[in-house]
1. Comparing structures I, II by distance in nm of label points 7 Å out along Cα→Cβ at positions 26 and 122, which one has the largest value?
2. Consider the structures I, II: one of them gives 1.3 for distance in nm of label points 7 Å out along Cα→Cβ at positions 274 and 306 as calculated from the coordinates. Say which.
3. Starting from the value 47, 26, 18: which structure in I, II was semi-axes √(5λ) of the Cα gyration tensor in Å calculated from?
4. One of I, II was used to compute helix-only ellipticity at 222 nm (-39500 (n - 2.57) for each DSSP H run of 4 or more, over all residues; to 500), and the answer was -22500. Which one was it?
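Quick note: the coordinates plus some simple rules give every number you see, no bench work behind them. This is a predicted model, so every value here is computed, not measured. Cβ atoms are built from the backbone, for glycine too; each structure is taken alone.
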Structure I
Amino acid sequence: MAVQIPTIKELYNSILNDLNTELNITIPFFGKNILRAIASVQAAKLKIYYYFTAEVQKNVFPDQADSEINGGTLERFGLVKLGRSRFPAVAAIYQVVVFGDAGAVIKASQTFKSNDDSANPGQLFILDNEYTLTGITDNIQLRALEGGTVSELSISDNLTATSPLLNINDEVTVNLVVNTPTDAETTEQYRSKILESYRLEPQGGAASDYRLWAADAVGVRTVYPYAVTATSNTIDVYVESASAPGTAPVDMLADVAAVIEQDPDTTKPLNERGRRPLGILQVNTVSVILLDIDITITGLAINDAETQSTILNALTEYLKTVRPFIAGADALNLKNDILTVGKLSLVVQDAIGLGNYFNSLSFTVDGNPITSSFLFNNGNIPLINTITYV
């Protein structure tokens, strides 16, 4: 049971009542009432003790524990159960094409800044090692100085050297993603992995094991394992990235495949690190498949920009909870893999409140009208595309 923290007034009155009872007196409001001053001081001190007790109780279990940054115990649970701390942000590495004279040299630590028309303008990237051009066109690799998706660029984005280059064009162009950037694991993402590790028990190759193993890969929200139909001894593992919209890049898929094959903990003996169960000949790691959800709302009474923004946010957050259900890995009471008109209508009504209303709602999945319901499985997840008001 959670600690109920009384108010200072309640503590003050309780102390006064105890003093009156124990001393068999009635403490006056005026005159010789030093006991009231003592009761006031003690009430304030007891309030602090209650706060401290509540914080201790909160950090006894990982479901409510605070991060160590705030004096909590969450990371301790993670180290004990997951065997790791929170994943830090991963810096992007891009291959860029350079134009210049053969034999021209770019010094190590040369920095480049992404141009204003790039995906993330003004981000700095560095060349880690000195490079000598072998021809008039060559490729070099640049690493983002700031980790995470804040430094994410797209193919064909341009960067400009922050200091002039000798016999080399100052502008370079991204032509290959070498290492996809990943944001640092949030407290709640880390907490969910810890709670899942307590709920799921290792079983030597069941669906729950793939969830537990994938928790060792950076940037993964979760995975959805399926036995491949009509193909024996083969598993398809659909990987959902923690970064929106959820599509897993190629290097993340490779990381998941690696941790399914072998425990990344190098402190263990090699013969204790194997994971892929006997009899499974092939494990395919593939990205989840995003299915566009287009919603039409008819007859919205109060239809202003603020209301539309509220509806968009509510539907976006709700669709993040609609995911394929994996028996043996997901809790049955949290099953939410079917999208219906009724469920979407409830989300919209809750968002706009009782002071507003609409006549009807319809939706399509990947362009196909849905008259009753749609089941998300086999790695399909919903993504809000458009909301039309008529």
Structure II
Amino acid sequence: MIVETGVQTIVRPFQTILSWCLTVGLFIAGTVCFIASINSEVAPYFGWLLSLVALWFVVLVHETGHAVSAAANGWRVAVFVAGPLGFHVENREFAYVPRTKRLELAGYVLPYPSSCEVWTRKRAICISAGGPAASALFTIALAILAFLWAGREKNVGLYDPSLIAAGLAIFSLAITVGTLLPAPAGKHPSDGQSIARLVRTPEAEWRKTRSIIRLAALAKHKLRLRDLPLWMLEDARTQAKGMHELEQAVAALTIGIVLDSAPVEKQSARQLIDEYRRMNGESAWLSCCDAYLAAVWENDPDRGRTVLWKTPVDDDLKPLRFAAEAAVKAREGSATQAKQLLTEMRSAIGHRSAFTDPTFNDIERQVEAIMLNPT
């Protein structure tokens, strides 16, 4: 095992360099085809523009392959992103998704199983392979078209369709290769790595963490907590028994779901928070949940002020921290400060995601209602 790990450590950088050089080389070759396809003096300008459109299109084909494979295997798609264009399927929201807010450079699809029956490793592998398979088929189809059109007379003054088809084929091949070879260290794993990991991971080990990992991903990508699949939460709870970190994660998700319900069951939420504190101690996240519950639903600004986390928090927790303090300020009658904190809350959410957060939209409305009637 130690030898294998050492070999991987040595070989991995060379694999990454090879993948990068091959992919970039293919993109350059494709761009040359697009520039050469324009029979005009402005070919370089239109060629570059055409290459950008073509790149987005081959990415769209790749991500559509993942989405179609997910649907065919009984899974649902929560988020679909191709290049800078994204659609949150569950929240019915389109968004511009900059590179800094994408899981991967080109795009990504976030699927999840519709039931426990369709959650198998075989189906998960099929979904991961759906993107590269679509790209490979698209490459073959375009290569055939380029070959068939190559012998035809060019449309003088317009464009050469065979070169456009060739450029698309080369771009699609680059996507196929790039998503199968290993991603750089620290980046989101490629489709090829995901498939290999699914194949290598023992069934029992995979089942233990699959639900909590998928639930965390859905929550991170703005599927509101109360809409998370409850059967998946129960599966995570069952698999987490005897494993403290997993039990802690499931308990935290349960608290989030209860606090996101409409209306919040105050007694249940209080019991869950107190039990979590007894089992796991104090934390910034827990104190923010406690302060929010106290201020919004228990009408207890004194407790909210007492338990509110006083020191800086990481970026992921900033929206909840601002929301909790805004609720406390609103209950105390400080409407101006509450409005400023809500502005900071929205800014923190926008900094982390291109999509809006329905949960925090509700929180904002709750705080604004408190500002009108603090008592």
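1. Values: I: 7.0; II: 2.9.
With respect to distance in nm of label points 7 Å out along Cα→Cβ at positions 26 and 122, the highest-scoring structure among I, II is I.
2. Numbers: I: 6.4; II: 1.3.
Structure II accounts for this read-out.
3. Numbers: I: 48, 32, 28; II: 47, 26, 18.
Working through the options, I get structure II.
4. Numbers: I: -9000; II: -22500.
Clearly, the read-out refers to II.
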